[in-house]
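Each in structure tokens, the structures are laid out below.
Derivation of every value follows stated rules applied to the coordinates shown; laboratory data play no part. As the structure is a prediction and not an experimental result, all values here were calculated from the model. Cβ atoms are built from the backbone, for glycine too; each structure is taken alone.
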Structure I
Amino acid sequence: MMFTCYIVDDEPHAIETLASYIKKAPGLELLGSSTNPLEALELINTSVHPDITFLDIDMPQLSGLDLAGLISDRTAVIFTTAFPDYALGAFEKNAADYLLKPISFERFLNSVKKVSGHIKTQIPTPENDHIFIKTNIKGKVTRLNLTDLIYVESIKNYVIIYTADEKLITYLTMKELEAALPSERFFRVHKSYIVNADRIKTVNGVNILLQNNIPIPLGQIYKIALQDYINAKLVSSSRLT
């Protein structure tokens, strides 16, 4: 199983260390990093949805403790800091773990093993890869198999869920539905669209073409997570042409 990671630290060399550890560790994928906690907050809440966030505590503009309070419901937080006195505050913010700098690779692996074990218990198993939604028909609840979901469109105060066989209308918000979908497969690509990555046919930078030639716009602020997903699976040649 692959777990996605994101790093927030105002020290570039600390990011480099963790990035190298993530690259060496089996089962981990780095989605990106930021030295700016405010930028990280925006990305994690809108377009980047990591399973694990490595978060420095002592940062300008917004402390890691404050940032954790804003993102811990969306990602498992592993605090990284050179100051042991922050430990109590870290766990009060529901930290998944706490790493004291300088961080050894062995300690890093132990932390990831601990946290990934907790994440696994929260991920739907393949045989239960579905959700139930309330439709626009009063009292009607519909089972939605996630493998059937092609894309989601937001229109005013409701969303439309498109599958190969039907169109479901629900009064959920995009944020509520996005939180219910597995982030490693479903990507918010525009303020009004969520797509199933398994249904993507082509991407040209400003538009996505889904199966059955369905065009979807790609918003600028939503590109990063999708591009990282594509890059991780991209097969290319290093030969010069």
Structure II
Amino acid sequence: MKTALVTGASRGIGRAIALRLARDGFRVAVNYARDETAAKEVVGLIEQHGGSAFSVQADLGRQEDVRLLAERLRSETAVLDVLVNNAGIGMSKPIAEETPEAYDRVFAVNVKGLFFLTQQLLPLIPDDGRIVNITSGVARIAFPEGIAYAMTKGAVQVFTLSLAKELGPRGITVNNVAPGIIDTDTNAAWLRGNPEAEKYAAGRHALNRIGQVDEIANAVAFVASPEASFITGSTIDATGGGNL
């Protein structure tokens, strides 16, 4: 059985990705930062449907946690077929309101944690393996409302390009999946139950609706599959035509 690690998999997009990869036959490592109950629920759902999974706690903003996560994966499996770097935190502040502490935190989780976790897990990834990084549609538009967050996603896109070039000779593909505005717990506070916010969010997309987590999971499942063997260094734009 092939193994996949999905970071930030206890809820939202990460949860949907974990469940989808399990349906595709992967044993899934469900990483979470704080919500152990939610992570165990994901594992339970996978096992109820005949799949295999285990949860592992790690806050990717802490380098010691990154090291322990990589160590746990090495103890669980000799081969990591798919790495999905989904964990991330968002913030919506313009430059005038940003603080050094919040800036450091978003870069620590979204960029530094992703970078060094990938570095430490590379020895487990076999030839023809898959690395999928979850970026964002804001990496290709001006997004002053959350400038530091957008910067982290731009950094990940550059990371993907460089790593795809380095790992290409081994047949390892490295791609981004970039969601638009998705109906998740993270967006619930400003989006759900607010008709004006829902209309605004839908209007940012050419498809004129808000995205669903399963739609992002489907895109990830594709680039993680053998069918995407000749796609690397690319971004799958899953924004519903955001900001066209």
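Any idea which of I, II comes out highest on FRET efficiency 1/(1 + (r/R0)^6) of positions 80 and 136 (r between Cβ atoms, R0 = 25 Å, to 0.05)? Mind dumping the intermediate values first?
On the way: I: 0.05; II: 0.55.
Going through I, II one by one, FRET efficiency 1/(1 + (r/R0)^6) of positions 80 and 136 (r between Cβ atoms, R0 = 25 Å, to 0.05) is largest in II.
On relative contact order in percent (Cα under 8 Å, 6 or more apart), which of the structures labelled I, II is highest?
On the way: I: 13; II: 19.
Comparing I, II, the top value of relative contact order in percent (Cα under 8 Å, 6 or more apart) belongs to II.
When distance in nm of label points 7 Å out along Cα→Cβ at positions 216 and 232 is calculated for each of the structures I, II, which structure yields the highest value?
II
Could you tell me which structure in I, II was used to calculate helix-only ellipticity at 222 nm (-39500 (n - 2.57) for each DSSP H run of 4 or more, over all residues; to 500) as -13000?
II
For the read-out Cα extents along the principal axes in Å, a value of 56, 54, 36 was computed from one structure; give its label from I, II.
The read-out comes from structure I.
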